[in-house]
Structures are given as C-alpha cells and as structure tokens.
1. Where does the value -7000 come from, among I, II, III, when helix-only ellipticity at 222 nm (-39500 (n - 2.57) for each DSSP H run of 4 or more, over all residues; to 500) is the thing being computed?
2. Comparing structures I, II, III by volume of the Cα convex hull per residue in Å³, which one has the largest value?
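Values in this text are rule-based calculations from the coordinates and carry no lab data. Predicted model only: the values in this text are computed from it and were never measured.
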Structure I
Amino acid sequence: MNQTPGATRYARIRTRLEAIHITPGPQAWVFEFLLFGFKQGWACLFGGLMLALLLATHLFYPAHAPLHRYDFLTLAALGIQAGMLAFRLESWSEAKVIFAFHLIGTIMELFKTHAGSWIYPEQSLLHVGPVPLFSGFMYAAVGSYIARIWRIFGFRFTHYPPIWTTVLLALAIYVNFFAHHWLPDIRLALFAAAFLLFGRTWIIFTPWRTPRRMPLLLGFCLVALFIWFAENIGTFANAWTYPDQRHGWQMVSVAKLGSWYLLMIISYVLVSLIHGIDRQPDQIR
C-alpha cells in the first residue's frame, strides 16, 4: 500500500523537506523535531478539522438555522473528505480506511447509545437510529491518523507477534465492548493479553534521516491520551454527552483512557492488515 513519492501533494512537500541538507548538530535536531511535528500534524489533518468544526459550530452555529447542526457536521465531513481527495491531499487507499472505520464505529455507536453509555442531545435528519452520521467520522479520524502515520514514518517492527494472535485480540476487544453489558467485563484480561503479545515489540520510525524507536505499547498509550483530550473537546462542544455530563460539562473520566487504549489496538490491527508488517531484526539501538 505504500505510495511512490509525489503520489500526493503532501508527498512532494515532504520529499523536498527531507532533502534539505543541514550539518549534524543542534540545528539538525531542531529541524528533525519540527519535521516530526509537521508530519504528525499532517497525519492528524482529518481529525483536527473535525475537532475544529465541533468547536466552531458549538460556539457560532445559529440556534434556528434551517439545517440542523449535526447534519451540517455530516455534510462538512463529507466535504472535507471530497476536498482532500480532489486536491490530492489524501490517497484513495486512505479514504477506504476512513470508510471502514466509519462503518465499524457506527455499529458500535448504535449499540452504545441504545445501552445508554452516551447520548446525542441534538436533533438531526441524517442519522441511523439515535446516531447522527457525523459520529462515524470521529472513529474514521483515528483510522485515518494511523494509516497516514504508518506510511509517513515508514513503520517497521521488531519482535512482532504472529498476525493471527493480534487479530484474535482485536476481535476479543471488539466483542467485549458489547458483551460486558451482559457478561463479566474482561478488559483486565485483555490488557494482560496485549502486554503479553506486544510487550517485546518495538516500533521503528524515521522522522527524517535517522531511524528512531520506541515500545509499541507506549505508542498505544500516547495516542490513547491524545484521543482522550479530543474526546474532552468533543463533549465540551456538546457533540455527544455522557450520563454524568447531562447537568453540565465536566472532564471525561480518566478511566475512559482504558477504553481508548483498547480501541487503539483494534484500530492499529485493522490498519496493520492493510499496510502489512515490516519485520526487522532487533539491531537498531
């Protein structure tokens, strides 16, 4: 699924930036840090635009507009997607990832809203049951980020577990999101299984010229933390509401980090099936 340089506008910009010659030393370290931030920002583009829309519409959307706010968000998300494809800011393979995550997320949303885990307090016409269609794009933003960052940084892995074990773990996590409403919640066992599978796995990524590496489980934690921050923005913008927020906004419980951590594993495994795993010997220090 890797694309050749120049396949998108971003790829051409990235290639030019990576070709800049800087003498090794403090200036090179600063440039690598800034380039890392630029690449991360680009990978977050879809999610960042969605969060900006949530906040902007919460603060400025007319209360009596003929188009419901949720419907505007759905149409805006579709417009962003179309624009990114039209201007070659995103590839069709990445768009397919977004669609897959949208579908999976909407199914989960239908169940979770029926179970009372959270609600969508505003009206809409573009919805499935109580779930407005823009909600699936929030899951899609996570999938879009992982798919982009995987390609942009050229992910490679050491001590990676067999693929079938990661798929089984992702399936167990997804089933538990539903089943724990009737059966015992096995998330502690799922955390333990994730540690056993990925505890020795390191991810190798290249921000600029020098490959860097970090424990894969730490990467899951960092992304889950940023998703939790984004969720606080989303609930502040009244995009959805948890039961303890019905009488006024408060920060989302830190306990939700565990749920996002497990969701990260599902998202990551799905993208791994698309991109494939580049296994490397444990030789990069």
Structure II
Amino acid sequence: MNAIETKGLTKRYAGFTLDGLDLTLPAGCIMGLVGENGAGKSTTIRLLLGMTRPDAGTATVLGAAVGSDMRAVKQDIGVVLDDVGFPVGLRAGQIGSIMAAAYKNWDQALFEKYLRDLDIPTDKKFSALSRGNKMKLGIAAAMSHDAKLLILDEPTGGLDPVVRDEVVDLFSDFTRDPTHSILISSHIVSDLEKLCDYVAFLHKGKLLLCQEKDRLLEEYGLMQCAREDLAALAPGAVLGRRETPYHIEALVRRDALPAGIEVRPVTIEELFVLLVKEDMQ
C-alpha cells in the first residue's frame, strides 16, 4: 500500500491554482516537496489532511480516501505544520496530557526523551518559546504516538544547523521501519537532498518533476558551453540554462548528449532553480 496517492488533485483560489497534482509516495520512503513561496506546498498538505476540500481529483492517505471518515487513519499520522498550534498558555511538559487524550498510542516516556534530546525547555509557556523550540516541540509530539506517516510543513525552519542535522537524523531513523513514510516540505533543499528518496518540484501550482532522488542525480547534469554548442544539441537535451557574460551553464539530460561531452553533477537545488528559470522564460 502506498502511503499517499493523488490523482488530478486540484484546488482553485483567487490568483492561484494547484493544478492536477499526481503524486505517489510508497510506504517506507521519504518524499520532499520543493517549491518557492506560493508554489502550492502548504495547499497540498492541507488537502491531504482534509483541512480544505479539492475542486477536482482524488487523494488517499494510508489507504483512506481524503474526504471520507479519516478519524481512525489520523491516529497513524503525525503532523507538523508551519504554524505549530499548541495552546499558548501550556508548558511543554503539560502538552503530553493533551496528546495522550487525543492519541491512543501516545508514549509519554518517548515524548519526554525527545524533550531532553532536543533540549526543549519544559518550564516555559508555549507562547514564550522561540520559533525553533516551537518547531522542535511539534516534531517531538508528532513522533511520540506510533505514527506510520509524518506530514511535515517546513519542520526545520527556525532551527540552527546543528539541531537541523539532529532532526534530519531522527526522520531518517523513523523510516528504517518499512511501514513508516514521510512527506516533508522545506525551503532548505540541502536537508531534503540528504534525507529524501523522492523529490517533487512544485512551481506556481504545477508539478514540474517528481522522481527518485538518485535517478534525478544520475540522469541530469550541468555543462558549460558557448551558445553555438548549446544550439547544436538534440531537441530535449536541455531542460534549463543560466547565462553569464562568459558562458552558458545548461541543465542537460546525460543520455541525450554526444559522447565525450564533459558534464558535472547537479544538486537538487540547482536542478530546481534551473527548471523554474526555464519555465519562466
């Protein structure tokens, strides 16, 4: 069973449309949603959680159709949204009581371990916590009730590099269980590059590309050349480009190039930026 499937998922707002999104997240895998602000990442997550209704298309989460009665399935979903919504007057140490009432598999001992490991203050009210500590608290809660799927919207935002690295390791450990999966959006593409099995690129509500990360890095590369060299390549070989006064750097399909052309590896961030630039031309 796939953890998440969407087919033609569409949501229209004034000035923005999430347009016909097709995604599949296999069980046991991590998918990163990459996109600029307003690309549709948070809209996608809200649709998957049933927080808003689609205008067209379908979605299933852990085998349950979104829009049906998902109360049982939500016991198996851990969620961290960009705005962590705990009661502002509660302290971190008190939040476990609320979560225990909401989740039948709540593990208070594990929650307290995360509080210690992530160095989350337990004596401050939620409203007095820094953004980073609020995010860490949300992550600790999401991972303390035996969830099968984590849905995370910018969970590493506001965290310093050392803590981000610790959190990325937690997520990686979570998916060592083949029944566990993660959907994660982030502006910090380097985190996704270390963590994800699949990467989906969203731009202005459209899915530019969705593929296994390792295949993306194998199939695409960067080459530097003159304009006339680029024009001589086969149609479809070039997916994006950026020009300087001295040369053109092109995002290319390795299998569409003549033998002997030097190509350097591309990062996920470079791949996304060049795809977006090409789409905007």
Structure III
Amino acid sequence: MPSTILSPQDLSAFEGAVLLDARAIKNFEEGHLPGALNVDPEAHLSAASGPDFDPAKGGRHPLPSLDQWRATLGLLGIAPDTPVVIYDDQGGANAAARAWWMLRAIGHEAAWVLDGGLKAALEAGRGLTTSPATPRPCAHYPANAWLLPTVEIDVVGKLARHLHWRVLDVRSSERYEGLTEPLDPVAGHIPGAVNLTYGENLDAEGRFKSPEELHAIYSKLLDGLRPDHLVVHCGSGITACHTLLALEHAGLPGAALYVGSWSEWCRSGKPIAKGLE
C-alpha cells in the first residue's frame, strides 16, 4: 500500500475507504466524486468559523480544538481502523494535505492524498455527482493529544535565526519577497526564513514528484540538518501541509508546522523582512 500518495488508478482498490473532499462546501455541492463526504477548510479543518476567531492569534486557519476534530471524525464515520482517501482541486494544496496532516497528527496512519486531485480522478474516468453521500457516524475518535510537532509564534522567530534550524516559507517567491500580498495586510516574510514554494513538490502534470526527486530537493535545503530541525509555514497553515506531505513521501518525516504562519506573524508587530534577506 502507498504510504502517503494514492494514484487515481488505484482508487478502486480502496472502495471501503471513507472518501473526503477537502474543498469549500460550495464547490463540493456543485459536483464531487461519488461517495465523497465534505471537510470544509473553514468549518472542519480549522477554527476559522468559530466565535472567537482572530487571525492575529493563530492565523487565518488555526487548528480546531482536539475535541472538535474528534467529533468531526466521528460524524464522518472515521474510526482508528478506517482507511481514508482525501482529495481537493489543487493537487493536495488546498486542503487535502491539511486533512491528511490532521489525521496523522492524532495517530491515524491509514490516510492517503489522491495524487493530482479531482482533475486526475476525472481524467482516470471517474464521474461527478451532486448527490451527497450518507455518512455512517461512529463514536468520537479516541485521541488524547495532537501528536505531530507544531511551533508557536514566539519560538519560530528564534529558530529562523538559529544556525542549526531551518524555517521554510512555502508561499510564492513574490509573496516571500514582499512584492505582493493578496491575502494578508502586510507583505514580506519572517526574518531568517528561507523560501521554497510548495509548487516545487509537483511535476508539470500536477502530480507529486517521485520520492527520490523530493528527497534530493529537501536534502539540499536541509544541508545536513535533520528533518526534525525544520519548521514549515505558509500563509495560513494550509499549504504548508503540502510540503509536510511531500517530506513524508520523500522519507524525510519529522518537520514541524507553524500553524499561524504568515497570517499570524504579519499581524503580531514582529519584525518583517523583504527581498531575499
């Protein structure tokens, strides 16, 4: 069985899996793969729709509480032994990889991202439906903690300047350099952070590069450091998970997620760098 990435051609072998569509509910309702259940990035994969939401405290997509995530998985019928396949329409970047990371973060190993997403599934002969699937709810998922490493805002700035750590910004080079900022109020990047856009994880067809190619890319970036000395962030903590997935696919697990990402940092009053500094 694949460890992280599932080819659309192999999807038929996972007929017993829970299929998750990680797009906004509006897009899901316009057409989705038969049998899919929706996990909306705003409503299910973050606390962005919560009453106390403040992007200055946790970014634009803070994690939901552990209890909320446990309850969501129960409503979706996902138990510890349930295989789960996740797709979106951006090659895993928004937000299938986030759902994958959140499953792995509570110890759920049987989770895969559909390589190439919805487009690849359609090209492989899958159809669309607007009929919602009926979940089979079960008990709240039995998890006691988030198990994968995360880093808070007061730590990430120090690590970005630390000789034996890397803080990786996976946004576009234009956003990293502060040339444009379409989503947040301030342009630039965390001082000391390096840049390698998540798009480098994919080939020209929008599929993940081979484990060997990805291993070479990230070994060069790490330059002798262990993967557990890497912190990954993006604009709001969604697309960073795409790179965490790529690292896992490459056999380089252990990097941490800065969930608040640039959307939190740029609202914090902390120093901001521009250009290639």
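1. III
2. Comparing I, II, III by volume of the Cα convex hull per residue in Å³, the maximum is at II.
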